[in-house]
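Next come the structures, one after another.
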Structure I
Amino acid sequence: MAKKKGGRIIVAMQCSVCKKVNYYTSINKAIMPKLEQKKYCKQCKAHTLHTSREKLK
């Protein structure tokens, strides 16, 4: 029997420069509580650091 997915949550990736939410992803809260990646921001028109935030709008 397959294991149930537990501990995975959907988070929003927010630009650290303009504070706009551009991406959504899922992470395992137990392994990786905070996620930071360089991604392209359409508002800034550049690759900027995006951090995860749990509160979705």
Structure II
Amino acid sequence: MNVFWLLRMKRWAQNPPSWKRIKMVVVILLIIFLIFGFERLFGWPEWLTVDRGVRR
């Protein structure tokens, strides 16, 4: 493990994030997982697919 990460963990342990920030991160992760699950369940929409184009 890099010394940089050890110092970062020490700083985080001394000054943990607020509950508001933790809630925000959890909400963002839930949104990401919902979008991922929707995409896996229903597939990628055709209108979001980029056309490869035809080479001449």
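Once mean projected area of the Cα convex hull in nm² is computed for every structure in I, II, the highest value turns out to be that of II. Taking mean count of other Cβ atoms within 10 Å over residues 18-25 from the coordinates of each of I, II, which one would give 13.0? Source structure: I.
Among the shown structures I, II, from which was the value -22000 of helix-only ellipticity at 222 nm (-39500 (n - 2.57) for each DSSP H run of 4 or more, over all residues; to 500) calculated? Label of the originating structure: II.
Laboratory data are not the source of any read-out in this text; all were calculated from the coordinates shown. The shown structure was predicted, so the numbers you read here are calculated from the model rather than taken from an experiment. Cβ atoms are built from the backbone, for glycine too; each structure is taken alone.
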